[in-house]
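Each in structure tokens, the structures are laid out below.
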Structure 1
Amino acid sequence: MAASLGQVLALVLVAALWGGTQPLLKRASAGLQQVHEKTWARQLLQEMKTLFLNTEYLMPFLLNQSGSLLYYLTLASTEAVAGMVLTVTGITLCVSSSVTKTQGQPTSS
């Protein structure tokens, strides 16, 4: 049984939500390096507070999580092969992008 057009479009939307929000989340979470607490529990709570009170982080996070919800809902009704092909394609794109960035940077000796 082939995946329906609606299922494929839902998976493409998931990819767009995940891929589009990842750089925004990375940029908005850069301030976490300034959070320093004495215990790991206080550190965790302070990091959560810092992130969730930051609307620049919170909005992409909510969009990213809605992509996760859509993924799980779609996965329940989509043929496994279609999901695997799209997942492998996405991972391949991420890895190739990472390799390209790494090769373009000068090495420190």
Structure 2
Amino acid sequence: MSSIEESTKPDTISEALSQPHWKHSMNIEYESLMKNHTWDLFDLPPRKKPIGCKWVFKTEYKADGSIDKYKVCLVAKGYAQQEGIDFEETFAPTAKIKTIRVVCALAAQQGWKLH
């Protein structure tokens, strides 16, 4: 990690909220999560604890070394889960860029609409 990044990345939520650029990025991330209906709230079963979350901060730079943007993600503390207690199986769908390119090429050839 570079010293430039260390000096711009907050160590705590309080520090991030005191800096307008980080607070703005946090608001954008939160609004995106809410707009996309990322989660639903439910009552927990008896004797179960919710899994926490944390903010992850990253400063992205341009090729010339100047700051491009402040990136913020709200992530679940999945490492706190215990198999068989908090979850039975995991699934994270991902797509390879080659697959996306093939689908786009087929759509262009066939005149399909992509959503």
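Things to note:
- Origin of the value 20, where relative contact order in percent (Cα under 8 Å, 6 or more apart) was derived from one of 1, 2: 2
- Structure from which 1.46 was derived, Cα Rg over 2.2 N^0.38 Å, options 1, 2: 2
- If you line up 1, 2 by distance in nm of label points 7 Å out along Cα→Cβ at positions 14 and 78, the top spot, with the largest value, goes to 2.
- Comparison of 1, 2 by distance in nm of label points 7 Å out along Cα→Cβ at positions 70 and 94 - largest value held by: 2
- Among candidates 1, 2, the computation of helix-only ellipticity at 222 nm (-39500 (n - 2.57) for each DSSP H run of 4 or more, over all residues; to 500) that gave -26500 used structure 1.
- Entry that produces 10.4 once mean count of other Cβ atoms within 10 Å over residues 38-45 is calculated, selected from 1, 2: 1
Read-outs: derived from the displayed coordinates by stated rules, not from any lab. As the structure is a prediction and not an experimental result, all values here were calculated from the model. Cβ atoms are built from the backbone, for glycine too; each structure is taken alone.
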